[in-house]
Structure P
Amino acid sequence: MFDKKAINERFFSFFVGRKQAELMALFAVKQATISQWQNHRKQVPWEKLQYLVEKERITWDWLLEGREPKHRLRAEDAS
């Protein structure tokens, strides 16, 4: 079982320094939804985690368990 609170903390740590409006635009949600993820439920929906992994090239190992590396290499970076 995964620690949902830790996953949520890693998710939001990725956005440190970004404005809430950027999060709202990135995930196409309202400010109240972002606040709910942060404060009330302490849980970001699975499809939003998946979107972050795909869009920002975050590794599932880092997001779910805190293991490094945080980012996946691009094919062009590996050569």
Structure Q
Amino acid sequence: MIVNLSQAELDDSFHLAYFQCEAAAVEVVRRVLGRFDEDKTNRDILINRICEALHEVEVKHMGAERYAALMERLEKRNPDEVPS
């Protein structure tokens, strides 16, 4: 069976998968570095840098216009979960 998806539906699916991978990566960093870093500052800096890098890759892959359209759709669906 062949299913046709719009570009928006493909982008939404890609973003969800990417977001889930980012969340998993952040959780691994928290678990591993949480054992060694009592101060948590270095851990938080690393987590922020990982998230920023993944975000940049996603925007680069999708392009700024498609990414902006994705954020618009997400905000319409659930405005409380989209970062400002």
Structure R
Amino acid sequence: MEICIGDETFTMDRTYCPITAYQCFVSSTQNMRVIVPPSDTKFRLCDVLPKNECSGDAYSTGITMLAKTTLGEWTPCEIQNKNLN
């Protein structure tokens, strides 16, 4: 399954998405991820990222998009839609 956000195409990837009720997607460049949890489910971000690329106890309760910085750290990012008025 694929989804498109802006100019990026994301492909479903179960590698770091251990919970089957979740849908996890990765960009073709491997530097962005989208996590779609079940409705109203709190999850730890490091549970859906490569273990050697994540530390801390940050949580999310909804659809989350993460981008990898030039330092190799994952950070939440906003989805910008230029077509909205």
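A few remarks follow.
- Structure responsible for 123, with volume of the Cα convex hull per residue in Å³ calculated and labels P, Q, R on offer: Q
- Distance in nm of label points 7 Å out along Cα→Cβ at positions 34 and 66 from the coordinates reads 2.6; which among P, Q, R: P
- Identity of the structure behind 0 (criterion: helix-only ellipticity at 222 nm (-39500 (n - 2.57) for each DSSP H run of 4 or more, over all residues; to 500), calculated), options P, Q, R: R
Bear in mind that the values in this text are calculations on the coordinates, not laboratory data. Treat the numbers as computed from the prediction; the structure is a model and nothing was measured. Cβ atoms are built from the backbone, for glycine too; each structure is taken alone.
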